[in-house]
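Undergrad: Structures incoming, each one as structure tokens.
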Structure I
Amino acid sequence: MSSFSERAQWLKEQIANADYILIGAGSGLSAAAGLDYAGEDFRREFREWIDRYGIADLYSSSFFPFETEEERWAMWAKHIWFSRYRTGALPLYKKLLKMVDGKDYFVITTNVDGQFEMAGFDTDRIFATQGDYCYFQPASGAPKELYNNQEWVERALPAIHDCRIPTELIPHTPDGQPVSMNLRCDDTFVEDSHWHQQAQRYSDFVRTASDRRLLLLEFGVGFNTPVIIRFPFEQMAAQFPDTTLVRFNRDYPQLTTQGISRYVAFSEGVEQIVM
């Protein structure tokens, strides 16, 4: 199937005939949906930080060595709002939900922007392995608890002045300890009870679907953390008897695992496919 129209029609048939659908999503999906962490939106919203600190993109801002906590948390307030609360559910994610509507599905994602949840995917069927921008955690990694940060963001944003927030708005745990973002970057990352529950649900889904007609839909997964989605999806496609892997990836559509016979790649923009 070389033509786009042939592959698109084939994909519709695969979705219709699948017993189970497992979605794996990386940063490429959110980029296709419109979350650009270095583009025009970023430059408009973060002009003051770009001019003052020379920050080039949202990712690098996470590691910038701010001199004060007031500066660091002003940046994070803006960062969280931009990435998690600003847009609401993006149309591409809503279309993806519609595409699998009525099917027995599960989602595993390395994205931390909450788009699957906001688009209406069943939260019991989402395993966000790397965290979520909407949560703080204890900076030390203990206790294994998370704290929703939306109310803090709504208070901190209007209080930002000269790329700083007032000292009294620096966030802490309920008992006054320092917090950090619940984003996996080192061994302090908190995997709370919900994280482990979703990890178990993911494992149960894969085990149940392993000998049925399983369709793997992999969106925008590169080689930053391939051991979470990319390599396991290939291994499932190679080992399970009736499993098909469909990879949506503009830059890295190639396989790295031998023995996969049921595989189709789309290098076209995912927004052209999910309609």
Structure II
Amino acid sequence: MSTLTAAVTARGPAPVTAPSVAKLTHWLLGGRHHLRADRNLGKQVLRAAPWFEDAVQINALYAHQTVAMLRASGIRQFVDLGSGLPAANPRFPHTALSAGPDTTVIHVDCDPAVIEHGPQFLSGSRSTNHRFMHADLRDTLYILRELPLHGLDPSRPTGFLCHDVLPWIPDDADARASMKAILDWAPPGSVLSLTHSTADLCHDGTAAAAAHCFTAAGLPVRLRTAEEIRDLTQAAARPWHIRSPGIVPVSTYHPARYRTPVPDHHSGSYAAVLIHPEHAHH
């Protein structure tokens, strides 16, 4: 199954007692804003795929390291799509904390719990402009129209974080349309960091079994192959460059982050960083 930061659920509010990927992931990262339904689903997934907790943590570390990398390249505003709930865990600094001072960070999520509880976790953030937006990624054009109203400067390079959000858009046409809208809208010099769940890295059926747990709980998920993920990255009218090392298991993108090698299947997902075709950062 996947490494997750947040889910894109069906449009409209989910029942308060229903499980959500945002709260389940928050639980696995040591947070406290979760329900019994989230814990129960998480335990089912862990029985199906014991490596799933590692996958969540690997994705969180990747997000932290990637944001720091993009900041070092000059990016000073970030859009965190499917941001999920920040975890009060120093091992996994959230986007705003990684982005540093003088940075605009806009978190976008459709889970009401994220919008309600998210800001309290980041009240100590040094970001000078830090907002949460309640929206579904499939309503991409709405999100893009709203970003300037939330403090994003559409003329400046932006780091778009699309971390394990697209698997929760099972329809390929919808996922491709969302990617195309973001990539075509992004200002010159922008970067998009993508992680996506896959079954490619697991040859024992555990990824598919974990996906079945989510789907049975009303959270349909779409695992995609490396080639299907590559196809999504080519949705823009002008092709974006895929930064080296390409589309790789999440745990291998920043290998210095780990003291010992991490099995590829523990990532559960691929990672890739896309560079805007104009004024690319390397």
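Derivation of every value follows stated rules applied to the coordinates shown; laboratory data play no part. As the structure is a prediction and not an experimental result, all values here were calculated from the model. Cβ atoms are built from the backbone, for glycine too; each structure is taken alone.
Undergrad: Can you say which of I, II returns 2.7 when distance in nm of label points 7 Å out along Cα→Cβ at positions 28 and 44 is computed?
TA: Matching structure: I.
Undergrad: On to the next question. FRET efficiency 1/(1 + (r/R0)^6) of positions 36 and 236 (r between Cβ atoms, R0 = 35 Å, to 0.05) was computed and gave 0.65; which structure, I, II, did it come from?
TA: Matching structure: I.
Undergrad: One of I, II was used to compute mean projected area of the Cα convex hull in nm², and the answer was 14.9. Which one was it?
TA: The correct label is I.
Undergrad: Output the label of whichever structure in I, II has the greatest value of FRET efficiency 1/(1 + (r/R0)^6) of positions 68 and 212 (r between Cβ atoms, R0 = 41 Å, to 0.05).
TA: II
Undergrad: Assign the value 0.65, calculated as FRET efficiency 1/(1 + (r/R0)^6) of positions 116 and 180 (r between Cβ atoms, R0 = 35 Å, to 0.05), to the correct structure from I, II.
TA: Computed on structure II.
Undergrad: Oh, and also: Rank structures I, II by mean count of other Cβ atoms within 10 Å over residues 172-179 and report only the one at the top, that is, the highest. Provide the component values of the computation, followed by the final result.
TA: On the way: I: 12.0; II: 18.4.
Looking at the calculated values, the largest one is II.
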